[in-house]
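Just so it is clear, none of the values below were taken in a lab; they were calculated from the coordinates. If you're wondering where the values come from, they're calculated on a predicted model, not measured in any experiment. Cβ atoms are built from the backbone, for glycine too; each structure is taken alone.
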Structure 1
Amino acid sequence: MSKHVVPPLGPNSVERIDLKTALEDRYLAYALSTIMHRALPDVRDGLKPVHRRLLYVMQLLRLDPTAAFKKSAKIVGDVMGGYHPHGDQSIYDALVRLAQDFAARYPLVDGQGNFGNIDGDSAAAYRYTEARLTDVAKLLLDGLDEDTVDFRPNYDGSVEEPLVLPGAFPNLLANGSSGIAVGMATSIPPHNAAELCDAALHLIKTPNASDDKIAQLVQGPDFPTGGVIIDGRDAIAEAYRSGRGSFRVRARWSVEELPRSGWQVVVTEIPYLVQKSRLIEKIAELLVAKKLPLLSDVRDESAEDVRIVLEPKSRSIDPAVMMELLFRTTELEARIPLNMNVLSNGKIPKVMSLREVLREWLGHRKDVLLRRSNFRLAEIGRRLEILDGYLIAYLNLDAVIRLIRQEDEPKPALIKRFKLSDTQAEAILNMRLRALRRLEEVEIRGEHQSLSKEQKGLQALLKSEVGQWDKIADEIRSVKEKYSKKTPLGRRRTDFAEAPDIDADFEQSMLEKEPVTVVCSEKAWIRTMKGHLEDFGSLSFKDGDKGQFAFHAMSTDRVMLFSSAGKFFTLDVAKLPGGRGHGEPVRLMCDLDAAESIVALFVHVPGTRRLLASTEGDGFVVSEDECLATTRKGKQVLNVKAPVEAAVCVPVADDATHLAVIGENRKMLIFKRSEVPDMSRGKGVRLQRYKDGGLSDAKAFRLKDGLSWTDSSGRSFTVTDLKEWVGERAQAGRMPPKGFPLRNKFG
């Protein structure tokens, strides 16, 4: 058994550090690594390291757009082994996304095999798929071997990789990017390359162009899956100005006519990054849950193109209303965020405006142009030096040949005899005999003249900033022409429209419209029964309780409750308890005091007017719309003070000419409807004067039709000769006609 060895102690062997400082330093290093090498793209080429390494390795493998495809496994293996040691799956996922035409607006990889689909199905394993570069990727790589960008050692120092690509294509904005780092994130939607080129050309011509002008040239995102953006121009311009915002994107749909005046909606484009299968599954779930009452069925008839068929419940439904409901409840409408948080100059995380992003890209293109020109000048200088040596050799051909044949070390002799440089002497000694023909001298002089001309042009370009920007503008125009809106790849796919202003109660529309019977007892227990019951006598109640209200309604209706305290409460029929048992106390659904009783319970009909009156005989007419309560506390409408209570809440038809009131003293009075004011709240005016008791009931009617009432047996009576009871408001009245119910109620 080995003895435990105590680690040595003392100032010479232990370094004491503050734990807080150590954690901060290590977490900062981790955060910077995540920001710089994983999550945020470089503003110059729009790529993250994994994407840049993929394209670089594919160029090393010579996978040009015209070359044969090569296995994705080979590409992934070379990237992981030489440049990106972070796992093959993450590398392959990045490769797949660059090849998906529904994810990348301008794919950088041309994939062969199963690279996934818009339904959300994943790609086949990398041993089954093949890939090569696209023309867009070649633009990003163009000039990489001409010292246009800096290189750095790879993770083990065995080879070098580019810090950034030359980027002749505005990839950051054209293809977009997204990522989550530590404490920051980025989300840039794709845009149209031709519009970006227009904006860049305008910035070259007018460096101080405003953000608003740039926003006019770049209309908005252009998603690979199309769709319709419904944001206003001001909102889009503000998002581009600040670098933060969002875009509302809706599916593109149209109405297809069917036989017998039928129709169906066909969705042909869905929002960006929405999985079609998940979208349809969500719609189907809402259908089963009866939350899409306007929709009957959903079908996926997609082949290569998207085709989702939506069948309405009825052909009388407005298609726009049905789609508006679907936009509000499903992913047929999506909000795409904009957060242009990128690495400025490859080092500094920064949220940029659209104008700043384009300026940095143009600055990078200028650096690439200068470095490329200097590289070409150096190459031309070396070639001209060799050509000058060749011309000296041709002018002194016999002497050169003689010297080479006679000297044991001809190189130093050539340098001394003809004043040549080491490079020139080496080139002469390496010449082939066939190059000594006369025609070769003519070709050398022609090449020398051509290179000299190119050299002067490059030297002039390096001295002229105007010439440099003209050259860059020509390159951008070439890109714009190649991906113009007239080409299949360059045409704008996402359109713009204003959201329709549809005035509809969508909350009610989401409910299934079914007939129900609302039942409420004297002790205020409420419930709904399915269907419109005809026999209310068969309803059961708790012991000691009995029915007070029972009426027909629809599940989408709202019920209004008028209490003896003069308050109105509003209840949704759909939220009332079902018919099992005896229901629930209505006091659980609204703040109805225990001392209050229910005066009236009825279905709300917009536009209807009602006569409200207290036991003291005061009242007024009010619109039901004014009485709708939005909270559990209800809405005070008729002002009463104990012991006075609200006693009457009866409908008043628009054509009613008179009101009839009867008191507990069994005296009835009829007066004109116009004598009672319309109010939204208050005590009202005196309807009838009492010596004893108070108001019992009231009714609105047309005098020429007569006054009707119902007795306790359910029989109806009508009296047309009412001259004895017609008077003015606030009179005492007279005893009612013979046969009027003893309970002093009209119905």
Structure 2
Amino acid sequence: MEEGPIPMDEGSIEPVELKAALEERYLAYALSTIMHRALPDARDGLKPVHRRILYSMRLLRLDPGGGFRKSAKIVGDVMGSFHPHGNAAIYDAMVRLAQDFSQRYPLVDGQGNFGNIDGDNAAAERYTEARMTEVARLMLDGIDEDAVTFRPNYDGQSEEPGVLPGAFPNLLANGSTGIAVGMATSIPPHNAAELIDASLHLIDHPEATTDDLLKFVQGPDFPTGGVCIESPASMADAYATGRGGFRLRARWHKEETGRGTYVVVVTEIPYTVAKSRLIEKIADLLNEKKLPLLGDVRDESAEDVRLVLEPRARNVDAELMMESLFKLTELEIRFPLNMNVLVGGLVPKVVSLGEALREWLGHRRDVLLRRSRFRLKQIEHRLEVLGGYLIAYLNLDEVIRIIREEDEPKPVLMARFELTDVQAEAILNMRLRSLRRLEEFEIRKEHDALSAEKSEIEALLGSEAKQWKTVGWQLSEMRKVFGPDTAIGKRRTSFGEAGNHDATAVSEALVEREPITVVMSEKGWIRALKGHVADLSSLAFKGDDSLKLSFFAETTSKLLVFATNGRFYTLEASKLPGGRGHGEPLRLSIDLEQEADIVDVLPYQGGRKLLVAAKEGRGFLVSEDECLANTRKGKQVLGVDAQDAFRVVPAVGDTVAVIGENRKLLVFPLVQVPEMVRGRGVRLQRYKDGLMSDVKVFTAADGLTWTDTSKRNWTVNDLTEWRGERATAGRLPPKGFPRNNRFS
């Protein structure tokens, strides 16, 4: 049976392109995420969920010093009235506001289990209680005095503030992190007293630069302390642009334990790092033998952090051990700075330190003006009422008569004494018991006081200088509460420099030092055998593959790989595959183009000179240190056409021997070969036909040696016949020289 047409309502269907519909809806989602979830407002430094939590606590009268209420009650009110999202998300946000290791200046005073620095979760909301802190009270100060604009809540049943009055510099003092669509924010906490000092300077010097403000703001001040090792120049650039980052390290010290032994005690760990996760990571590295200087780690923390790190031996350098830990663990982190905020509550923008403080100060001035206008209206209304009271006092008997005798006393009073509607209403609403307080002296005294206050407010509203002076006075009063001499205001994060340890020493400290034998096959498969293995006859290879080279090294060694493209690549011996299997292709560890091949692999010793040569007979000396590469792409040393790089040999000796495919041998002094950093080099031997076969550096006094195909060693001491100048042709080699034209 065929289905009939789908019944339609009276509305019409409009065709819409899918691309346009998706763009419109995704843009709406992105804007919603940016505006209402991820980015803080530059004025109060809060996201909507935090703002709604504090406002709900205000409505519940959970003032500092008052009683606590169940967190479930607070979360329920927030969800029911202002924030139509899951209760878990609201409670998580409230928990973070209460954690003194997450917030530099907590906004919620929590009672019960609100989590800990180990990374444990808070107890369920039905078990915990909360109230506001003094900082939260400052954030809400004046909200009942028309200090900010209110807007309808999500269902239109009540109103919520679009921004809080924000008498505390919360954006920078507590920081903020968030990920929106296409943008993110990351602001570290700062010291409130320093921010207030910078703001006061900005009031007096509106054109102050970032460098001027950094005389007051030293840098981030994390709630968990630590040592910031970012350079002043880098911090200045970050604060000027609003983008950058800060390297933060744990705070530690040595404790002598007697008989020349010691332990390192970590007392402060970096911000956002969970202590349990940190210890677990250190323990894993210990088991993997990646921390050879560390013997053991213990957590002796109680209320304060105390991690005990025991060195493997008494002669271990404590600073070197800590450098290895900083490199591999979260004892050092980089906290990013991305001051992306909503300017004016509408426009996302990355701001500098100065712009962030100006936004807050501008908001504080707007709040001052709004509260002043609100107070002015109250005073004008009260003065009007007092004027009516004075008339009533002077004509009390007549007022009483009119009220007793007239059916509609209000219009009669207004006509008889020329009263306003407000004055007449106030007189009529007066209780009888208040009549005895109607004394002319008291009325005039209150009237004069309010008139003087009105004059002051009008003067304030008419003078921008007085407005900024008042804002400055408010900041000075707040600084007394959060000054550096107070418990909450004392700076916790200090500044220092990273240790000046040799990179090689730090690198070696990360690897257990053990002997290995490096083995590479003809097809480029590499592996590391444990120990120094002299007999490799039993070593197995894949298919028709065979041994190409082997040498002794250590797990802390670096390996130099020379390829036919003239590039040197650097490998860490500790990262080579073990010797149980066939190893793995060397190409997996370096970015070597397909047409290039491996020439040689040799251990880096440092300080040596290497002779590099191309097939056409060119070459030069290069310092081994100049061959170390920092990336997988390697370092270009020998300039070659196509893939002509041919040999690399340690330049140990005073004489060079070169033999070509034309079977001509040339011996000349090593001093004739120049030392370069990179280039094509000079001609070592001239060929009419063919290319270079082999090159060797040796000591003339020891004679020239080679090994023939039968593994017999030959030595020639008198080399007069083959001596010549560099770049000459040479002569046929001595009797017994191998037919493959190779010295070994």
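Numbers below:
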read-out	value
Among 1, 2, structure where Rg/Rh (Cα atoms, Kirkwood Rh) as derived comes to 1.25	1
Structure responsible for 0.75, with FRET efficiency 1/(1 + (r/R0)^6) of positions 259 and 299 (r between Cβ atoms, R0 = 30 Å, to 0.05) calculated and labels 1, 2 on offer	2
